[in-house]
1. Where is percent of Cα pairs over 20 Å apart, for residues 8-63 alone largest, in which of I, II?
2. One of I, II was used to compute log10 I(q)/I(0) by the Debye sum over Cα atoms at q = 0.13, 0.16, 0.18 Å⁻¹, and the result was -0.79, -1.02, -1.18. Which label is that?
3. Comparing mean count of other Cβ atoms within 10 Å over residues 40-47 across I, II, which structure shows the greatest value?
4. Which of I, II yields -12000 for helix-only ellipticity at 222 nm (-39500 (n - 2.57) for each DSSP H run of 4 or more, over all residues; to 500), as computed?
5. Looking at distance in nm of label points 7 Å out along Cα→Cβ at positions 136 and 168, point out which structure of I, II has the largest value.
Structure I
Amino acid sequence: MNKSRCRLYLITPPRLEPKSFAEQLKRALSGGDVASLQLRLKDVSDDEICRAAEVLMPIAQKAGTAFILNDRPDLAARLKCDGVHVGQEDASYADARATMGRERIVGVTCHDSRHLAIEASEAGADYVAFGTFFPTATKEPKFHAEPELIAWWAETMVVPCVAIGGITVANCQPLIETGADFLAVASGVWDYENGPAAAVKAFNTLFAT
């Protein structure tokens, strides 16, 4: 993971039909570099998660995009995902790492907390995620983070950080400038007025400037 240039961390919509969404994902990935894709499905069965992963993971990996499963280290290990992302109310980092092993990615939600982020970093997390930074329709935010948190982390810590929450092409510049390693984006790509590929291209253009 490279601190010299911000990269896109794409998140799926909370509900999707795998085969039709596969085409949308291919279009998005055709727009440029995407570091990772997180499958984040809410209030669905394990079978639905597995079906979605089986369809979408090969597409992501073929494009050189790491496939991350949200919340579920057990399923992520079983499906041989590239990694898992756990929140503070999900599996602990220690349990996730034990399940996933040392070679796969484990990321941790840290909200707006320096303390939680330092704990996760010292425990061995591959990245920490801060947010939310902007209003979002994807989930009801309980925490609000400021770009200064990203700046502090970038100046003092080595472990990469992900900024999340309502991020769009229009509002992301302060997060890039303060040193975010990754921008986690969902509706900012899928609902972009010119389509997902154009959104990915636009983000990558901003990252390069």
Structure II
Amino acid sequence: MNLSLLAGFLLRAIFWLLLCLSLWYALAGFLAMPVGWLTGALAHLIFPSWAEGAELSGTHIDLITSLQMPAQPGALPGQVALLTPEADYLTYGYGLPLLLALFLASMPHGLVTKMLLAALALLPFQVLSVLFAWLKEVAIVVGPAVVAQTGFGEQSREVVALGYQFGTLVLPTLAPVVLWLVLDRKLISTLLIEAYLEQAKPDDKD
């Protein structure tokens, strides 16, 4: 296998990743908007009885709910606190600069179109990650008084826990790599072909 080709790609990917990360961080508040809107709409669609939508503050995406929290010490009589789970886009959105860096490093035909398509295809994965971050707060962290208002059972809470782990540890890095491989197979094909030709070479004889 042509190691120089692979090494060159990795060096270009690291270079572009550093640039894309800087730009992504500067624009993170703007990029968080579609993720927040879509996740809020999805939460309301799935849980219309208590999920009311999302609010954004910078890169922080808050779920607005009608779930009542237990009274806090010092609260006034009749005062009610509503649960507003929070997720930070920076925790779940870094797959976008990784995705763009991979495309810029491999420079496939139709680069701009493929980057735009991949960025759009990445949105559902980011939405799922934010949704499960919210659900983790609702179903697991805040306690039984809130869980009783949602109707989550033990199995549902286990699904939420698994979804949160997958959305936090796997999706942000796996999804962009898979999307890049699907839309740009040129580099992988070249490496596989060179590896095959290398193995097919007859052994040198003295």
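Coordinate-derived values only; no laboratory data. Being a predicted model, the structure only gives us computed values, none of them experimental. Cβ atoms are built from the backbone, for glycine too; each structure is taken alone.
1. II
2. Answer for the origin of the read-out: II.
3. Once mean count of other Cβ atoms within 10 Å over residues 40-47 is worked out for each structure, II has the highest.
4. Going through each structure in turn, the value belongs to I.
5. By distance in nm of label points 7 Å out along Cα→Cβ at positions 136 and 168, the leading structure of I, II is I.
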